[in-house]
Structure P
Amino acid sequence: MRTPLALTAAALLVVGLAGCSSTPSGSVACDRLASPGNATKAVTVTGEFGQKPDVKFANGLTVSQTESADAITGAGAVAVAGSSITIEAEIYNAKTGELMQSTAYDGTSTAKIPVDVKKLGGISKALQCHTAGSRVVAVIGNDETLATSLGLSKNDTIVAVFDIVKVNPTKADGAAQVIPDGFPQVVLNEAGVPGITIPNTPAPTELKIAVMKKGSGATVAAHANVTVQYLGVVWEKNAEPFDSSWQRGTPADFSVDQVVPGFRDAIVGQTIGSQILVVIPPKLGYGDQAAGAIPANSTLVFVIDILGAN
């Protein structure tokens, strides 16, 4: 068995095969991309949610398309397309019964993956529109991306069991705040994606931070690992974007020790659920060094949605 991995778009996990239940209907309108079938009915999964499952199926199970069913139906948020989810999971080779990948089922070594069919193929098809608190049994075949990442051939089938621990937020949900004068203007669309307009004034020479939304979650500590959505633009280039997690379609995860000082200072001490507008002078950004699309001596402007921290 392979060493347990943190699930990402490139490293996939989970164990499966279970008796299926009816498709739950979440509070959010959502169209499932995979349904129960003969293959999921051939898998038996027992055990409590969040604990390592007991999975049984006959070796040699095959499917030409993804099937999925709930062994346990949760009552939490719906995993819609474009969201990310935290899971416990096991993945089996359906031909041999070998357990190929697994999380630890210890409550701390969970995996976070995007609900994005382009990135995760059959895994996202199996999980889209299921709810937090659900244990999902999936049988996935004819998925070249998944098969390659597991060292299988394109036509091989896998059986997987996913416990959806949490559907992670995709935007800040804090209370709106008044932004002081002198900051760039920010407009959010219905999905929460920001657009930035730079004022016709010289760029500030000192760090400027404004809380646009005040979250009610825990405070981000020094050295924390955070999950954020963000848009970054250059003041001197009339708000031309140089980086955006929104454009990539999934929130970003990193340590606050891995970013420029101004970005770090903007989020440490803030609360989860907050949206922050920050103007970063060159001395707290990239200084007199160019960085990709960022010219030397640039003033950076970010809108940051703080979605999680640990």
Structure Q
Amino acid sequence: MTQKRRRPGIDGAIAPRLRSRDGQPISYNRAPAPDLAPWIARLYAAVVDAPDDHRVECGLFNDTSVFRLQLKGRWTAQTADGPREAARAALFFGPQTRRMPVTVTGSFVSVGILLRPGSGHALIGARTADHLDRMVSCDAFGLPSEAALRILESSDDPEQWLQTLEGLIRQIVAGKGGRTPDPVTTLFESLVLTDPNRSVAAFARECGIDQRRLERIVRRDFGMSPKQVLRRGRAIDMASHFRGVADHEEAEQLALRYYDQSHLIREFTELFGMSPKQFVATPQPILTLALESRQAWRLESLRRLAPGAVRPWQ
């Protein structure tokens, strides 16, 4: 019997349809190659099949900037500049200060790079605050949109997609001199992942810098004050637990980051636009993809999970 040949390109995409133990969709995501680790937190490839007229109302909430190459699907997003629409496009999303409502119609294929805080300033002098809750073309940051889309569309292998993006980022890094993010930014990034309840003043003392200087660095590279960044990180970890894409052994520890139930409800509702109870009851497939990728990055960064190992929620 002659085996039917699969047509190359994204229509024949073979990205694994991965799911958590609770049935939540998760992407193919991994850590960057070691030489790119100073600038990249994570890479992902997400493929979701759906009828052409199927519409999903969901949201995004990333605490890092993201290059998103949308190879398939029709998207809308409620940005700081108003509603924006996109289909096939290469886009740069700044970090979100709160859940950004998005809708997706039909099947979608999205391939992306999560940047580490301070990467934009180190390489091109960009201020994160200028891009909070916004999206612009990747061309504005030196990533050739149309060329990148065409290269990705020539393959159907998710790992090849990610390696292609790594190659493009290497070109940008080399062209901009390879300057790495501020060491204080890197330390504060680690604090967000490990202990977002930590005193900002105590952290500044440990770093050996004045608290006002810490405030300036964090506002430049995270776009918000240190307290706001820590508060957002705490809420995102809690949301990951609610969606079933966090280490279940951390459940009590995550809850104890809040003084009491009313504190949790108040902060979570302000950032996610719904109470924890509503959040659990509402399907969040697109947001779950982003939360799962961040938790994998977090656990690997904390050396609690080996790269490529089975994750606690799988």
Structure R
Amino acid sequence: MDDRKKHYLRLEDAARVLQDMGYRGKVGDAKHPTFIESAALGWNFRAFFFERSDEEGEGFAAYQFETGMYLKRSSNFPRLLEVCNHFNNEFRFAKFAVGGGRQKFVSLQMDFNVVEDAEADFAYKAGFFIYTLNSFIDNVVNSGPFQGDDFGERHSAAVNYLWGTERNPEEAMRLYREAAQGGYAGSQNNLGDQYETGENVAKSELYAAYWYARSAERGEPTAYLSLATLFESAGADTEMLVDAAKFALLAIDGLPDGLNKEAAQNCLSTLTEKLGEEELARAHELAEAWRPLFQETRLMSDTPDTFPDGPRLSSSLH
């Protein structure tokens, strides 16, 4: 049991401390009265307060500074996780995290307890947070993984060189390969398709499977279809057909309505005729257990508006 005496700080006093330091200090609205809004270095941030005093109900015994920013769709999410781990190792008193659903974000958090001489200590901790925020901007926000790559543009250019008016298959293969080697799932799938068909590179089903697998590991539904049809056509043994059915199921679940989804459904119908009930049940179990190593947010699609860019937030989360 912790018998240490707790100290408390009122939001109004904390807001005034920030104002005295030359920053904005605004207590949250009536619906959310337990945080203070402020800004520094061009970033909005908040101080959330916890552990309200039982006696007077006005003060709080702990608080957390927090800020964050949405990522660009071109941000390199896996490499940003490496930056996250490095930052957390260097700044053990802070917590940097990457999260979110379709729209990813980075956040910086620092937790503190209220101590004796609460207002002076809060001023010190606020200054400490802003100092850390400056390092966060320099080491994270200005990093290459956060700023993003141009693999999406290279992928689009490759598609145009293959199917547009100015055909240049050699340049298309160069761009596909650069983006694929950089980890762009769409180019990985399309490069695998080139190796499977042998249209613009030497035909190799082995190398096709390699690139399809790399793309599938990043959660690209089109790669699930590619692996399903490749394994179904090869059909070396029952285990390969079970894997084909697994990837067909994943493709059906992940693809939007269109030609690719129809192809996945047709592939599964063919496999249903080749496999018994036990094998199909195992394929369903494998599909349910599947987890990509990383879920790519820039996915391919039959339709142009399945994954719209939408307006991006260039400011912090708050």
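Observations
- Of the structures P, Q, R, the one that 21.1 was derived from, the read-out being mean count of other Cβ atoms within 10 Å over residues 88-95: Q
- Structures compared: P, Q, R; top value of mean count of other Cβ atoms within 10 Å over residues 184-191, i.e. the largest, recorded for R.
- Structure (P, Q, R) behind the derived value -12000 of helix-only ellipticity at 222 nm (-39500 (n - 2.57) for each DSSP H run of 4 or more, over all residues; to 500): Q
- Ranked by FRET efficiency 1/(1 + (r/R0)^6) of positions 48 and 248 (r between Cβ atoms, R0 = 41 Å, to 0.05), structures P, Q, R are topped by Q, which has the highest value.
Just so you know, all these numbers are worked out from the coordinates, no wet-lab data involved. Please read all numbers here as calculations on a predicted model, not as lab measurements. Cβ atoms are built from the backbone, for glycine too; each structure is taken alone.
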